[in-house]
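Structures are listed in the sections that come next.
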Structure 1
Amino acid sequence: MRCILSILLAILVLSGIAQVTPPCGNDYGTDSNESNIIQQMRYGEIADAINAIDQAKNSRGTALGCPQIALSYSDPEFSRPSLSEIETIWNEILAPNISSITINCPRIGRYENNVALGAYYAMQGGYFNDRSTLAEIANMMYDQQYADWNVGSPEPRNEGVYAYISTTSSNPCYPGGVVGSSVAEVCTNLPNYCVEYVNGQFTGNQFLTSAQDDASNWFDGGLAYDHGWVGVQMIESAINQSDPSLKLKFRNSALLAGKFAISEFSVKNHNYTSKLIWLLSELYAWTGEEQYKNELNYKLNKSLIPGILWDENLDGFVDGTSPTIAFTSLTNIAQTPGRMWDGHNAISWYHAMNTWALTEAYVAFRDRGDLARANELKPYLLAMLDNLSKEIIDLGVVTPDALGVRDITYALLIGIWKVALYENESHENWEKAAWAMWNSGYFESYSTHSVCVGLFLCVLSETPYVPLNERELRTLSTEDQKQIEIYPNPVGTTLNVHLPGTSNHHYSLVDLTGRQHLSGTLKGSSTVDISMLPKGQYLIQWSANGAIIESTKIIVR
């Protein structure tokens, strides 16, 4: 049977059927298909949503997985970057820019908020310690949240969303772009969703608090795009900030963001719902609460998984199509399973957003010990990352530089760090694709891309991924919930250490192989003589009750 199938596919190719090339239309099938998907995502059961997507797949035909736009690519360079190369960019360009951030306006989550998330990743490798600036960024997002601390009595349906400022284009705080124009349109047509804040640093400003309205049959869902980024950054703030009051403040914000992620309905645009899936994954991994697990499974089954071009029985045809559509008849980036089906989410960076959401869902179930569900999800993440990597290897790096560079790279690095390295698996193509993205030069200046540089540092320094719930437990005692200061770094012969509180702190200085070189107990302000150490990279680990509670990388020169 397999031989007959191969012959039939070969005949199709030889018969002169032209391969589909972008740009392709009918993004969600026919107008009727698109309307049906919108309605079923809002009102239907899981089976109804799947059926609506399958009908639209059949309408797209061989345009499945074909993007709505044509992209340009530059030749990829696959050489592995050196850690020192990335450290130089971080230490000399990015870290100083982050520490100099000042907050003047309520900024949407894809900008400074993303940079803060990257800094928290770098912090895990010992490359960043300016918690005060990161707290200012988190406070900015906290003061934009549709919550009782900003508005008094938020409407329950949208409570918890990180809202968008509504202002005129002449205002310096106008968000610009599609966000600015969309907010203006919604606030004109649905003014009830534009709410004036009465507390916080943005008192007196109006914010858009919803992206869906049943009465208007409007189910856009676009607020989820930035909401996911901010919610995940808030989790990192709650874990990494040392001030107990800030930890509690940001934890409450993250949990309220989870409330919105649960109440917000799935929409036709998979990457919006996938941002909620990402946040729900992190919340489940962090807290273990069933409410996040249940909604995560619901949104996975209703939105993300049905949107992946799949071949469960390996017969070479796209599942859910009738008459069957062969993968070989699709555009080049969709000829292997794992690509998103529609014209919008098939674009590289939107495909990447869906990819890392699926990856984070897998990681959450794995880390929480739900291996049956994790094993169901893993084939999807492998196929999606393989598909994304293949596009870069075969076609190159998208050009010119744009926001999508960040998303493509982020998906690759999350897969490498949290799956390949953590599980000791070899995925050479993921790495080749990630190195090509770095070698594009797009990450050598401060931008929203900087979130990825924090991940590059974790991957290339071999900083181990630690599950969120384990990191939550590695916190200092109440007395010691203040910052441990270590300087200078890089260091020559003497390391200065300032420890909070009056208690003793045990330290161990190890190299990257785990070999211990120094250990001892310190308190207050102290120095450590490291003149006998060979040049290289080390970790200084602080422990309490036998558990490592903080780890900082130092470079000895």
Structure 2
Amino acid sequence: MEPARFLNALKGLGTVCVTLNELVNTWNVSLLAALDEIAPRRLLRPHRNRSPWYTNELRTMKQARKRLEHRWRRKPNEVSLSAFKAFRRSHESTVKNAKKSYNSPLIASARSRPAQVFKIVRALTSPAPLVQNPATTALTAEAFQKFFTDKITVLRRELPPTVDTLSELETLWLLSGPIFDRFTPLDKEDVARILAVAKPTTCSLDPCPSWLVKSCLESLLDPLSNIINGSLEQGVFPDNLKEARVHPLLKKPSLDPMTLANYRPVSNLPFLGMMIELAVLGQLQQFLDDTAGLDPFLSGFHLGHGTETVLVAITDELRRQSDSGGSALLVLLDLTAAFDTVDYDLMIHRLAMPGVRGQALNWFNSFLRNRSQCVEYMDQVSDRSPLLCGVPQGAILSPFLFNIYVRPPASLVQNFGLDCYQYADDTQLLRLEPGATSIPDNFTLFLEALSNWLHASRLKVNPAKTDIFWHGRSTGLTNLLPTFDGAALSPSPTIKSLGVVLDSQLTMEAQVAAASKQAFFHLRQVRQLAPYLSDDR
């Protein structure tokens, strides 16, 4: 598909529009019409994918091999058997050479591109994904929609608003300090920069592939700038960009594909909406960085803070405590569907507290509310279902907004003498105890206070998946185990913190073993590339 032909087919983008929704609708209609003109929809019959290295010569040889095999099976004798075996060896050698001739240049061209090398390795070594037959499964898009919606409804019902929730919402916003009440309009260079860094993800709701939009940047810059700036200046997120398409994804290949609970929802959003989000994220992040509006222990979408900084900080504290003869307690909280249960009113209130007001706050209110989703499954699309809570799954802003939503526990944690490390919805609590041999008495009080705050925030902890890790002397450790929401928390000898396995003595042996296992697996995979490599490699 040539971008030049697409641009020549574009019409109607210069139409005068009164509202922001009309601008977005004109964008979608014009791009879709241009795409239909140069690549009209047509019915495709499913056919078996042929390997790119499979030539007509190989097809002819395969047919000849089958004829020789049939001849030998009809009249078994030494002559027909020898002819069949000789031709089979020739055919297998030709197939091997054809694969090598096709794949060797691909591997050589990807020599300095690790991502491309891994893509080739996966294509050559991974089995083809199994395609389910709609006739053999009772699962439908509507069934998935109901399951995903009911799950959040039940969670919300279990977490009714508390007195603390109402008290927080009644807290007056600070009248002093810096205020962020409006967004700065973007010039064309800013919009071009945003589009350049955006990942070319495409949703079924998009009028055309996002890579095509990126390829036609210069010609689409004006209408794109009008939409983004219209949203920022009016403090409104377009209504026709609030729908999400959800695709059920099996959590593990070994799980039963007929059980709804074994699927996780993967949400896709329109590319145009993500461009607006990137424009907002940059300005909000800059304001909070300038005003210290984010807790220093928050990581993720925070410059200079990531999984590495969290892990280095935690392990450094644990080692220093061990060197001084003390003990440490680390708790890894597991929140159930954390993004999906965020309360809209609390989210807006917690945005306003650090200084987001006026049109800017109106924009976030518009961004969060009146959203809907449909489930796509096996060429089926469910009916729309309204979303009554939660930050949008798959949205660029959602992890950053969740950081703001869970910021208040930092002061609660510090009041009990703990450190708090947060990366998106992963929360880790660290308590240092000089010379202690058992879990501190007031730790149970802290867990109770934290549980109350989480309930007030409409968040639910899963005690069964919450890990507790004791680093130090274990004398008397099991005498009094802490409880969380009525469930006892038992210390684990090893835990996985942001993908890294930690053991109680910090020897890192468990992590080294896990990394070695993974490395040897990939080495075995790479070994399968040997037949496709040239003799000098």
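Quick check for you: by distance in nm of label points 7 Å out along Cα→Cβ at positions 167 and 511, which of 1, 2 is greatest?
1
Please compute distance in nm of label points 7 Å out along Cα→Cβ at positions 63 and 119 for structures 1, 2 and give me the label with the greatest value.
1
Kindly point out which one of 1, 2 the value 3.8 was derived from, the read-out being distance in nm of label points 7 Å out along Cα→Cβ at positions 151 and 327.
2
Please compute Rg/Rh (Cα atoms, Kirkwood Rh) for structures 1, 2 and give me the label with the greatest value.
2
Which structure, out of 1, 2, was FRET efficiency 1/(1 + (r/R0)^6) of positions 199 and 335 (r between Cβ atoms, R0 = 30 Å, to 0.05) calculated from, if the result is 0.05?
1
Taken together, the values in this text are just the output of simple stated rules run on the coordinates, not laboratory data. This is a predicted model, so every value here is computed, not measured. Cβ atoms are built from the backbone, for glycine too; each structure is taken alone.
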